[in-house]
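What follows draws every value from the coordinates through simple rules; no lab data is involved. Predicted, not measured: the structure shown is a model, and the values here were computed from it. Cβ atoms are built from the backbone, for glycine too; each structure is taken alone.
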Structure I
């Protein structure tokens, strides 16, 4: 049994060394992610209006994938495209619509029925052509 003790001790030291190395790497990764997160938050606080920031936070809570993509787009514009103007809630809503693939929707209410503005204009053009 005394022959196995030095080997067992060496294996334990080796495992402990590997464990410590993994822990150090994990700690460095966490610190890097915290630093990046802080920088991202600082940029967003600087370039977003308070209402826009509140709306983005609301989106990230209710629709995390959409909110995260919007945040990525905004940070891309700031960091890589040099955008230096304050971003408003309307701008964020525009980006949201683009990500979701929603088009503009203007509704027209006439004679008690509501219709899309595009179809309203098409109908008006048809009627105009029929009269001529």
Structure II
């Protein structure tokens, strides 16, 4: 089983096109869902909950690669510069659709060509 993640780009016709794979991040990946329900205090003191049509929102995912390669950094920068919408399928089959919206690169002083990167992936669907 490959540990790389499959990436696909959405073209202008809405068709997913297979792209270069991403290595699996090196740190834990948290996925957070936030309810859109609202609690309202009723006149009698009890609580009522109002649930809108969209019941939850998906928070962005932060991914970290330790000692990243220049190829990986360039790949993510290209996705960001192009505003690409991606579908990422993990090694376990979980799918994330969205866009890379930020990349923080850390260079370790005294260590030539050693960079960690942390990206934020904004989920759309």
Structure III
């Protein structure tokens, strides 16, 4: 697993082990979120949730307290161990301070997640 600070368009690229929960920060640009989530093989399987927080102190890379992060209500269909593929996440009118993807893997998953608004 790696986060590449040299290229801000890449939010995450790498392999995530089975039964792992990964939190990937997603930037909010002028009240909008855009992300491209790709899985690179037919084995990847995960549940993906977009979560939001208004707490300045909430770290987007750790679980945190239940009251700090809230499911955004945006429905995301992640990899289902059937084929390589991707989804786009486009959300407007975001009024919170932080956003993240909560990824819970059911199989080894090869993911490529990019900021869609650069």
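For mean count of other Cβ atoms within 10 Å over residues 38-45, which of I, II, III scores largest? Don't skip to the end; give the middle numbers.
Working: I: 12.9; II: 7.5; III: 18.0.
Top value of mean count of other Cβ atoms within 10 Å over residues 38-45, among I, II, III, belongs to structure III.
Taking mean count of other Cβ atoms within 10 Å over residues 46-53 as the criterion, the largest value within structures I, II, III is that of III.
For helix-only ellipticity at 222 nm (-39500 (n - 2.57) for each DSSP H run of 4 or more, over all residues; to 500), the calculated result is -26000, so let me know which of I, II, III that is. Source structure: I. Looking across I, II, III, the calculation of relative contact order in percent (Cα under 8 Å, 6 or more apart) that yields 17 traces back to I.
To which of I, II, III does the computed value 1.8 (distance in nm of label points 7 Å out along Cα→Cβ at positions 78 and 110) belong? Clearly, the read-out refers to III.
Using the calculated result 11, 36, 27, 14, 8, 4, 0 for P(r) over Cα pairs in 10 Å bins from 0, in percent, pick out the matching structure from I, II, III. Show your work: numbers first, answer last.
Numbers: I: 10, 22, 17, 15, 13, 9, 6, 4, 2, 1, 0; II: 11, 36, 27, 14, 8, 4, 0; III: 14, 48, 33, 5.
Of the options listed, only II reproduces it.
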